[in-house]
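What follows is a set of structures to go through.
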Structure P
Amino acid sequence: MTTIVREMKIDDIDEASLFVRDHFYGHEPLMLTPGNHPLIYDDPKKREYRLSLVRQGTSLVAVDQSREGRTVGVAFAGVMHPSDLEQNWREVNERKPKLLMEHIHYFLCNIKKHAQFFEHYNVTDALYLKTLAVDSTMRRQGLARRLVVTLMELGRTRGYPLMVATCTGQYSTRLMASLGMECVHSELYADYKDEDGNVVIRPPEPHTEASVMAIKLQEMPLYSPGLYKTFF
């Protein structure tokens, strides 16, 4: 196997950010909502947030050794506390969302808040998978699965009690479920409307809802390479 999954380093941030631009935003179900929607792929605030995740040592990068170490997958993740959820919720309520990205941010913060996974599992911190992306030419080869399994093992060895991810499409939800994650809370996109009663987030079928998925890391089985299955 020429692709390795390793901890993301500070020196990886520029290539990883460009990778997210090219292989995440253009394929993320929510961003496929019909219409011309202005996007900001990178700015100082986004860059600093990604750097903060990398500094925690909880983000991963997949590199293809046969292509001079080219990035072919990323998983940005970091530790989340209840206070982080509250802070995010306060920020999104400072003004009414207007642009699609603002509505998406509000919707995702809202679904995480209603999931109440800290209370459900009685924990005070969790490893939160923020962004998972795989090179569009390397999908259905099990790479996304490898990234998630590696992140689970990393979280387990670091002593984190829980790993959480918000899945915005049917494929990512199936992937997480196949790895033992359970749905804590889900909401239909059709139920989220703006102040005029219009459905705002309209991804293509079969992506009809977002789900908050979680797994107790200290109770999960150890995974071996033989358990990897091609999925995504």
Structure Q
Amino acid sequence: MSNKPAYKRILLKISGEALMGDLEFGISPKVMSFVAEELKQVVAAGVQVALVVGGGNIFRGEGLARAGMDRVTGDQMGMLATVINALAIQDAIERVGLQARVQSAIRINEVCEDFIRRRAVRHLEKGRVLVFGAGTGNPFFTTDSAAALRAVEIGADLMLKATKVDGIYTADPKKDKTATKYDELTYDNALDQRLAVMDQTAMVLCRDHKMKLRVYDMDRPGALISIVMGDQTIGTRVHA
């Protein structure tokens, strides 16, 4: 590893479920503090950081749609849940001494900014951590797709997906003890094998724009800064 960061600008995708920690519902203050401290190390290294956050710890529109709710209404409620999480992450980041901004894909000006690409890039250039909420602002699109879209829009050098396992496996390692981990994959490999990396829309967008992806265990202390500094042994690398 070099003493200089391997990436200038990154985008980190965190699921809503990851924010629950050991809770059954809601937001874990312990997880929020951990994420903020991990980000502080990365910002201190001179790396520009953006995040996209999910909302599954509060509400999943797709689940209620299967139970009979209108899918568009359910997805709109899910978008609002991601804004709640984004505001919580902003608060945790600011409590460790960093500056943060939340930008929403839907208009909710009383609590955060609208997403404007040029303004987003300017925030990053000023060293602020940028948190994107409300997904893409459209129903039927996941926050994985939002993360891929924002990563491409802001010109990120690397997109990271923080999960509960240390990479991509041939099967769910919690259910299949024979599952083996991939150190490296192409998007075409992942799509052909239908690996549960991200939804297919997100993977195709990353592939077509040659966006590098790293899937790693977010609970591992120091993993994020190690990846940013060039460690190629953590998680699974996915590329075009």
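Before moving on, here are some points about what is shown:
- In this comparison of P, Q, the computed figure 14.6 for mean count of other Cβ atoms within 10 Å over residues 17-24 is attributed to Q.
- Read-out Rg and Dmax of the Cα atoms in Å, for residues 105-192 alone, computed value 13.7, 40, structure in P, Q: P
- Entry that produces 3, 16, 19, 20, 17, 11, 8, 5, 2, 0 once P(r) over Cα pairs in 5 Å bins from 0, in percent, for residues 57-128 alone is calculated, selected from P, Q: Q
- Computing distance in nm of label points 7 Å out along Cα→Cβ at positions 65 and 81 across structures P, Q gives 1.3 for structure Q.
- Among P, Q, structure where distance in nm of label points 7 Å out along Cα→Cβ at positions 73 and 97 as derived comes to 4.9: Q
Computed from the coordinates by the stated procedures, all read-outs in this text should not be read as laboratory data. The structure presented is a predicted model; accordingly, all values stated were derived computationally and were not measured. Cβ atoms are built from the backbone, for glycine too; each structure is taken alone.
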